[in-house]
Structure I
Amino acid sequence: MKFGIIKERKSPPDRRVVFTPEKLAALSQSYSDASVKAEVSDIRIFKDEEYESAGVEVDDDMTDCDVLIGVKEVPIDSLIPDKKYFFFSHTIKKQPYNQKLLQAVLDKNIELYDHETIVDAKNRRLIGFGRYAGNVGAYNTIRAFGIKYELYNLPKAETLRDKDALITKLKRIILPPIKIVLTGKGKVGMGAKEILDGMKMKEVSVNDYLTKSYDEPVYVQIDVLDYNKRKDGDIRNNIDFYNNPTEYESNFERFTKVSDIFITGHFFGNDSPNILTRDMLKSGSNKIKVVGDVSCDIGGPIACTLRASTIANPLYGYNPSSGEEVDIHHPSAIVVMAVDNLPCELPRDASIGFAEMFYDKVVPAFFNGDKDGILARAKITENGKLTERFKYLKGYVEEKI
């Protein structure tokens with residue numbers, strides 16, 4: 001079986017890659033039935049010469065590969081028929097802008113696996129870039145605070161080599177005694193926490209955060225039951241929240257009254273209550289002036305996230321009175337950082353981490369008969385049809401948008 005990593009062709013360019021030179025070489029060395037190849041690319045963070053030095057074949061013809069692996073969506077005219085493909089297809093939520101892509105995948109008899117659908121038996125994702133989104137999101141949010149109040153000038157994350165370089169820059173700034181609230185304890189939330197801990201910011205308990213004043217910057221990391229409460233006042237557990245989200249309402253306003261910065265790292269499920277509402281933002285008691293919406297669900301739980309921002313222009317202002325976008329230096333502006341492709345700013349670290357996860361969690365399934373069902377659960381299309389698990393996409397594929 002021949003594995004190939006493909007050149008990223010989506011615009012704007014993405015420098016990340018699923019396999020580093022070392023991990024791609026290790027694949028063929030560890031599995032006697034495997035061979036590997038890298039498509040010629042002048043984009044990715046690891047150069048062609050690095051793959052060649054690791055003993056990996058580099059070529060512009062990928063038609064001899066059985067499995068083709070990329071990061072972003074593959075343009076329709078670049079899809080090779082009758083192959084297995086792995087990439088983030090952005091189709092499983094019936095995204096209108098990629099309907100034609102999924103139609104083309106079926107027409108070309110492609111076996112499609114989406115990185116987002118690679119899950120274990122309990123439906124927990126096994127691979128992703130969430131940690132690196134959290135890393136960059138935390139850095140960008142603190143950078144935004146400096147820009148808004150003209151306190152310091154941090155370089156853009158994309159100009160720095162890795163996470164350690166982000167932390168080094170953050171250690172050099174002087175922050176006033178602000179309070180930062182961080183939601184979520186998954187990969188994104190923990191990635192943001194890595195940065196705050198790396199810069200030696202003090203972490204405090206929920207009770208102390210809400211009731212005490214400090215002469216240094218502090219942060220609190222909160223979970224779903226810290227910022228949601230049952231409407232009937234009963235106290236349950238996280239499982240009850242996930243199973244019965246409509247029985248809950250946001251309790252986040254108690255944090256808006258004492259926080260200067262809000263960094264999101266939560267997972268927002270269907271029917272979950274909105275977290276930061278417009279009423280909270282325009283309340284006279286609201287203190288939040290910078291929101292780093294790493295999760296970036298447009299029209300979702302964070303009312304000030306009006307749109308996704310870009311790496312080139314990562315910040316915009318939100319006027320809580322009107323609910324409209326304004327300049328970040330507008331006197332009433334809450335600054336919003338809502339870049340939706342944050343890991344692209346840390347391509348080396350993100351690629352190294354992703355390669356390790358893919359190598360450890362996915363590659364063995366090709367050689368052990370998929371004994372844990374990893375590939376079976378992730379497979380969206382086969383033999384020109386949707387698999388049983390993804391039959392819910394039938395109407396999406398067939399309708400005219």
Structure II
Amino acid sequence: MIKLNRKIARLKPSATLAADARAKELRAAGIDVISLDAGEPDFDTPERIKAAARKALAEGHTKYTAVSGIPELKNAIRSKLKRDNQLDYDANEIIVSAGCKQAEANVINSLFDDGDEVIIPTPAWVSFSAMVELSGAQVKYVPCPESTGFLLDPEALKRAITPHTRGIMLNSPSNPTGTVYHTGQLTELARILLETDLWVMSDDVYEHISYDGPVPHLFHIEPQLRGKGIVFNSLSKTYAMTGWRVGFAAGPKEVIGAAGRLQSQNSGNPNSVAQFAAIEALTGPQDEVKKMAEEFRARRELVVERIRKIPGFRLPNVPSGAFYAFPNVSELFGLSAAGRKLTDGDSVAAFLLEEAKVSTVGGNDFNAPDHIRLSYATSREKLTTAFDRIEQAVKKLGK
């Protein structure tokens with residue numbers, strides 16, 4: 001038997017990527033599966049960004065770059081943070097990585113150690129906990145119930161903090177719930193966090209997919225948190241650049257420097273051509289961003305309406321951002337089809353894939369087993385067909 005590193009041996013594959021991979025396998029086998037699983041916009045990368053990449057290729061920008069990103073891109077990120085978030089950072093406080101996930105993994109591994117605790121409000125993106133556990137730290141989940149709109153209660157946060165707690169990960173708009181923290185809610189959380197010495201990590205990947213105006217930033221609301229704060233972001237969702245793999249982190253130079261040293265050993269620089277494309281994405285016209293957000297808004301309306309018509313599906317909270325709906329499907333538990341009983345979100349997702357040929361993600365790995373996650377990052381036509389199939393499949397369930 002092959003002996004693996006104990007942390008890697010315990011590591012589960014990403015539930016979202018696993019669901020998407022299974023859907024692709026079925027399609028490759030000739031089965032008509034509609035994917036409502038992956039967090040990937042179905043839009044093409046805007047032409048101006050692709051043109052910048054072609055220009056970079058023509059000019060020979062195909063060599064190694066500085067490990068933490070080229071100066072021109074760091075300056076573009078600095079301008080973006082000032083323009084969109086009213087936050088000021090120096091170039092040595094920014095690192096560019098091969099996607100936001102790598103930036104987060106490098107920073108988390110640089111900050112936390114064995115015996116530390118990191119708070120993750122749940123439901124939460126599946127990779128947050130894996131990255132914390134790989135650092136040697138322990139995850140401390142703080143449930144955010146559906147009844148409160150999946151928002152972290154300040155008093156629950158206060159109760160969760162122990163002498164071992166060294167960090168917290170916040171995500172607004174949220175994957176998987178679509179929850180957005182507004183100014184008053186962030187102000188209350190800041191009041192608690194100011195009394196601590198926690199590292200506050202803010203995942204802002206979905207900031208431009210918001211349906212009720214600009215998303216406020218915690219570090220702008222309470223600038224004192226910036227000294228122990230890390231901003232994470234990506235170009236993947238905002239500019240439909242998932243495959244380009246460009247993300248970044250901004251924070252105190254000591255932490256960013258440590259993440260840069262780690263990145264120098266585990267991957268080196270992010271893709272050189274993608275970095276030049278990212279400059280154009282951040283500094284050029286932002287018209288496409290607004291158009292994509294408006295289309296996501298229209299899809300949200302369709303999805304909310306359809307979910308609320310399905311027996312056994314509950315969606316009391318309309319998502320305020322991102323492109324996910326997170327319905328409660330617990331009323332289906334105990335029902336069965338073809339001899340298989342539904343017991344949790346994962347079993348419901350498996351049933352929908354098998355019976356409706358619609359791929360979703362069960363809520364178990366989001367720490368919300370009463371739910372499933374539906375991505376509406378696909379066309380309205382496909383969404384309509386998918387929900388027609390789901391409705392027909394649910395009708396087949398019995399005792």
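If distance in nm of label points 7 Å out along Cα→Cβ at positions 103 and 359 computes to 4.0, which of I, II did it come from?
I
Given 3.7 as the derived value for distance in nm of label points 7 Å out along Cα→Cβ at positions 327 and 343, which of the supplied structures I, II does it correspond to?
Matching structure: I.
Taking 21.1, 66 as the value of Rg and Dmax of the Cα atoms in Å derived from one of the structures shown (I, II), identify that structure.
Of the structures listed, the value fits II.
Here mean count of other Cβ atoms within 10 Å over residues 167-174 was calculated and came to 14.4; which of the structures I, II was it taken from?
I
Output the label of whichever structure in I, II has the greatest value of distance in nm of label points 7 Å out along Cα→Cβ at positions 47 and 135.
Answer by largest value of distance in nm of label points 7 Å out along Cα→Cβ at positions 47 and 135: II.
If you rank structures I, II by distance in nm of label points 7 Å out along Cα→Cβ at positions 71 and 311, which sits at the top with the largest value?
If we compare distance in nm of label points 7 Å out along Cα→Cβ at positions 71 and 311 over I, II, the biggest value is for II.
If you work out relative contact order in percent (Cα under 8 Å, 6 or more apart) for I, II, which one comes out largest?
Comparing I, II, the top value of relative contact order in percent (Cα under 8 Å, 6 or more apart) belongs to II.
If Rg and Dmax of the Cα atoms in Å, for residues 111-318 alone is computed to be 17.2, 57, which of I, II is the source?
Going through each structure in turn, the value belongs to I.
Can you say which of I, II returns 3.3 when distance in nm of label points 7 Å out along Cα→Cβ at positions 119 and 143 is computed?
Structure of origin is I.
Out of I, II, which has the highest value for distance in nm of label points 7 Å out along Cα→Cβ at positions 63 and 391?
II
Assign the value -8000, calculated as helix-only ellipticity at 222 nm (-39500 (n - 2.57) for each DSSP H run of 4 or more, over all residues; to 500), to the correct structure from I, II.
Label of the originating structure: I.
Bear in mind that the values in this text are calculations on the coordinates, not laboratory data. What you see is a predicted model; the values in this text were computed from it and never measured. Cβ atoms are built from the backbone, for glycine too; each structure is taken alone.
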